[in-house]
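J.: Below you'll find a set of structures to go through.
Read the figures in this text as sums done on the coordinates, not as results from a lab. Note that the coordinates shown come from a computational prediction; the quantities given were computed from them, not determined experimentally. Cβ atoms are built from the backbone, for glycine too; each structure is taken alone.
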Structure P
Amino acid sequence: MNISVTDLLKLPNPNIIDIRTIENFNNNHIPGSKNISAKDLLVSPSNYLNKSEIYYIYCKHGLTSPKLCQILRNQGYNVVNVIGGYEAWLLQS
């Protein structure tokens, strides 16, 4: 499951997760997102995600987040990949 940045920004209070490095996140990020590394989500997703909520996950280019989303979906999490990642957001803003 995927969503465009345009559609993501229309949602009321979405749970957005930025899986880029903390340095990149601190430099700039999609407003309202929180930073959780891909590694942390892979190792212990239950520490960060609730299976009853929807999460929108993005990376820098949109290459890593689709793979991570597939793994998390296979574990029963409701996650949506943000197409194009952070760079797509930059083009929108």
Structure Q
Amino acid sequence: MIVPVIQARAAGDGHLIFSTGPHTQALKAIPAGVPMALFRLMLDMTDVLTRGVYQGLRWVGPLRCGVLSVDWVYNPMPPVPQQIYPPIPLARVREF
């Protein structure tokens, strides 16, 4: 299922929250605990793919938000598209 999300932001270590906007019913249909990916495109044209476990809808102040517990983050942007979380350990280069 693809659900457009307009606003998302970091909420402490390892969590993203996102507004439900007009798609509250679609997000209610997704059970908590399922794997989810969130592709974030920012206004400065950078983007990040985040994967994790959907925690369901929660009240954050006066707003109802979806919560994603982050397991993995990938940066597809130049100069080096690669996984950025969890950090990849540095390894010695043995051959070119």
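J.: A value of 3.0 was derived for distance in nm of label points 7 Å out along Cα→Cβ at positions 22 and 46; which structure in P, Q was it taken from?
T.: The read-out was computed on structure Q.
J.: Which structure, out of P, Q, was distance in nm of label points 7 Å out along Cα→Cβ at positions 38 and 54 calculated from, if the result is 1.2?
T.: This figure was derived from Q.
J.: Now for a different question. Out of P, Q, which one gives 53, 28, 26 for Cα extents along the principal axes in Å as computed from the coordinates?
T.: Source structure: Q.
J.: Which of P, Q yields 35 for relative contact order in percent (Cα under 8 Å, 6 or more apart), as computed?
T.: Label of the originating structure: P.
J.: Let me ask something additional. Output the label of whichever structure in P, Q has the greatest value of distance in nm of label points 7 Å out along Cα→Cβ at positions 14 and 70.
T.: Largest one: structure P.
J.: While we're here: Have a look at P, Q and say which one yields -1000 for helix-only ellipticity at 222 nm (-39500 (n - 2.57) for each DSSP H run of 4 or more, over all residues; to 500), as calculated.
T.: Working through the options, I get structure Q.
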